[in-house]
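The following blocks contain the structures, represented as structure tokens.
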Structure P
Amino acid sequence: MTDVAVPPPRKPAKGVPLVIQRIALAGGFLLLWQIAASGVPSYVFPRPAATWAAIEHLFTTGVVWGHLGATLYRIVVGFLLAAAIGVPIGLLLGSSRRLGTFFSPVLPVMNSVSSAIWSLMAVVWFGLSDATPIFVVLTTGLPLIITNVWQGTKNVNADWLELASSVHMPKHKVLAKVYLPAVLPDFFSGARLAFGFGSRVSLVAEALGSSYGVGFMIVRAADLLQMSHVIAWSVILIATIALIESVVIRPAERHLFRWRKEAGL
């Protein structure tokens, strides 16, 4: 019997590293930006170099810190209020079929209300104060968190509920010991959406009902036809929100759910 030569295993082809891909994507975006802005006045659409100069100016003069800090404060407070209110409501709606059925039409209505409407109502109620953008972030993020937590209650193991019922565990302990750990992954999904949406709607609220903050500065720059500053403020806020998500939210999520990786889930 002749031996059949077995070819050596082929090594997997090495692709382009992800970092290089992202650098190429950013370079392509800047090139398209430069081409698009080359044929129009800078007060209509500034070039990347003009926007970068505006960003440097904002940081050099120190103007950015106060306004960015005020906006982040409003976003974080509104988000924390939405989480503090939304998680218990979502748990209650998910753990009680009667409550869930009764309030199920409310969430779509809340999600359909525009942030501009909430902003106008908040200006009437709270005036030019921190309460206006905080309220808008709260009302925008609240239905997202409630919906995700509510959906997460459907993943609760029925055996755990039966065991809790057999030992006559009180309702509040069932919510805290059984439902809450099970809905945490869904909560983080809703929280990331709520935080992202909150950062955007806060600009609308600050533009309409604030005399300080990134949204206010964007409107002020637009009124002065300083489009490089409009884009600069937008880039600064987007980069800050992305940094918070990558440094705070994602590591916290990985830390809380590291048991999934250890268990091979």
Structure Q
Amino acid sequence: MYQRKKCSKRVTSWEVLGAQLAEFRRMAGLTQGQLAELVKVGEETLSSVEQGRRRLQTDLAERLDTILETKRALTTAVLTIPPHERYPLFAQDFIDHEQTALTILSYESHVIPGLLQTPEYARTVFSNAYPPFTTHELEAAVQARVDRKQILSRETPPMMSFLIEESVLHRHLGDPEAMTEQILHLRDCADLPSLSLQIMPTDTDAHAGLAGPLVLLETPEHDHLAYIEGHHKGFIVEDLDEVSTYQQKYGMLRAQALSPEKTKAVLNSLIGVK
């Protein structure tokens, strides 16, 4: 059975970079407050960067390099951060598993699942984040989401099932043209041989997923995991009994949702195809 080591916390590149920044600051004889004032950011922001809780953006790294006279050391470090560490810290383990998964089962109740989002739809989703992203953070988040989608075109892609609430398709995030493109993309995805797409109808009394979004993964070692995400938090469930409960929940959701063929018909009607 897959077991994540609880005794050793993985040190991220952002934590190493934050520690390096803190050392540069101390060598310059500056407090966090003094340096924050010089680079025109909040002291809490700088503190979060030094602790590795907040990613250091390229523009801020450049200003810090200038003030601390560190010869682009921080900027260079930011540009060489491994791609998977561009994701929020709480989601990195999940992203790692997703990229190698044999099976992905996903239920989403508020937005199109990330793996099925168009870049423009993803940009609108991230534009609604609060506190708001900076321009650099926004573009980095969109690119990271686009990069995740490469697993759909793998030589041997995972077997995938996606359940989406019907209301998500009527929530027009962004301009109408972008939403139409997103639904067209969903319709194309519905024809992929390794992917099953089902809509959970709004006019139903039976619903096994009222507790919220859920992702189930099967690893190359045939371990089964669940991933639950909320407001700026997410966690992987490894306990076999808990995962089994989520699998039963997902199985019932699939039975309650429209069939893949009826789902295609709904998508066709939304884009005006008979």
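Values in this text are rule-based calculations from the coordinates and carry no lab data. Predicted model, so just to flag it, every value in this text is computed and none were measured. Cβ atoms are built from the backbone, for glycine too; each structure is taken alone.
Between structures P, Q, the calculation of distance in nm of label points 7 Å out along Cα→Cβ at positions 136 and 208 yields its largest number for Q. With helix-only ellipticity at 222 nm (-39500 (n - 2.57) for each DSSP H run of 4 or more, over all residues; to 500) coming out at -14000, pick the structure among P, Q it was computed from. The correct label is Q.
Each of P, Q could give Cα extents along the principal axes in Å, but the derived value 84, 71, 31 comes from P. In this comparison of P, Q, the computed figure 10.6 for mean count of other Cβ atoms within 10 Å over residues 128-135 is attributed to Q. Consider the structures P, Q: one of them gives 18 for relative contact order in percent (Cα under 8 Å, 6 or more apart) as calculated from the coordinates. Say which. Label of the source structure: Q.
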